[in-house]
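Below: a set of structures, written as structure tokens.
Rule-based calculations on the coordinates, nothing more; no lab input. These numbers come from a predicted model, not from an experiment. Cβ atoms are built from the backbone, for glycine too; each structure is taken alone.
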Structure 1
């Protein structure tokens, strides 16, 4: 006769086994981390920041960088960082970042598509050219910082066909706007105003035929406005406060169906205001003041303020022309 003994395991042991099973099943979700390259790139950016005033306090190595402040990830099998949004507040003490931008951010975090780093007046140095090589780039906004030096865009690496907007407003970039900007053929908005760019408006812009908005005002650009607008559909074009000279180009007439804003004040433009200006039915904002324009003003709906500072101009809304 064989005796068989059975026993029931203690309740606490059953609970431990269940907990271990749950951890083994759900640990990829509960303890998931962002991609190692993204973490490395973001930490490289943080290493270039000498003072973050707590804005990057959540950027702790070994934690999920998808949950760090200003960081967003696309939920795929492997979470990748896609958005970096860091807004400062320059109106309050200790409200912004101080330091430089590490190129390693864009070398490592290759899935970045939307980058907005704004209102950090103590963020200095150059803009790494690697930012323009991101394969899924859609949007760059680096506004109201102190980035300086040349704007470098290499022409050896394929550029994202999704890149729609470039805004570098209110920095201290110098030198020419690179002709290699012509590679961004899907760009719809280009804002380079309030910098120190010099030289001419690059002819490479003629390849950016999807542009509807371009702002180059408050720079040190010189030479003539290039006659490149025949295939564009601009809605807004601002060139004021530069050193541009020569005549208003004939191809600007092609913008008549869509253009709502054209500002080219405080330059050194010469010659007559073209008669085709009267055909701009959608135009609601025109400023040609403070140039060297001359002759009678074409029939216009715009006030005198649009034409002041041109000693040779005459006719309504300015005083009549002398016979």
Structure 2
């Protein structure tokens, strides 16, 4: 299984079910763990535990800056189909991601000179725990994290549980402190984006001298434009994915999270983001249902995935730092 599997909406499709038909043709391995052993694997890795004798298996999560794209895929895939993919809801996970953004904001935005010096020291090498914006992979990783932060309450089941019978129970409402912190961190992630766009650009390099690749974008506008497209693309893929999985009888973390509820949550969360709203489908902006939009996409042959926008044929993107 590779990252190119996980970006697809059907990564955990009809063949991924209790029948274990493995229609994706993944290689499946069995690993025998003895008492005291640890097994560490990347985010969004399907797994299950078999215990041949009575045992306790403890699991947990940690976040790596080098696997944030897969973390992004895991969060989106699990939001849509958690009742198929996981057996628990980790309400603390988003707070951990927000703390990472705060750390990066302090390092990159508030201490710019130190960060720029760090980039000179490491050149185009991986920097532990910190994005190296000289690397396209690290830019995409940061933007993948930024997309999760900007979606905010859209991905929080507690935002959908509005009845009084829920609101008084633990785990059924968002604490005020968490809500305030989420808004604060969303501002910080936008500050990092702004810093990134002012200091780095993407150039489109043709792979052949005989033909020039083109994506229709000027160098100065390419990175921010692709960032907006990536966010809009992932958000639309999330909604489309939610509809198709619901049609299969998979409801995610709670049956109250319907496709139309997700649509309304997205529009409420992002109504003031003018760049995003220009990318939002006209049929949805006009009040159309999610089903109407999905049918329109299917009629026009529009495909959705969670992947970063690919470079055009015959070219590839390279990062250039402003002097």
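Of structures 1, 2, which gives -0.32 when log10 I(q)/I(0) by the Debye sum over Cα atoms at q = 0.06 Å⁻¹ is computed from the coordinates? Clearly, the read-out refers to 1. Consider the structures 1, 2: one of them gives 2.0 for distance in nm of label points 7 Å out along Cα→Cβ at positions 42 and 202 as calculated from the coordinates. Say which. Going through each structure in turn, the value belongs to 2. Comparison across structures 1, 2 (criterion: distance in nm of label points 7 Å out along Cα→Cβ at positions 154 and 306) gives the highest value for 1. Can you spot which of 1, 2 the value -0.51, -0.59, -0.96, -1.18 was calculated from, given it is log10 I(q)/I(0) by the Debye sum over Cα atoms at q = 0.15, 0.16, 0.20, 0.22 Å⁻¹, for residues 106-193 alone? It must be structure 1, since only it matches. By the measure relative contact order in percent (Cα under 8 Å, 6 or more apart), tell me the structure among 1, 2 with the highest figure. Checked 1, 2; max of relative contact order in percent (Cα under 8 Å, 6 or more apart) sits with 2. I have -14500 for helix-only ellipticity at 222 nm (-39500 (n - 2.57) for each DSSP H run of 4 or more, over all residues; to 500), calculated from one of the structures 1, 2. Which structure is it? Only structure 2 yields this read-out.
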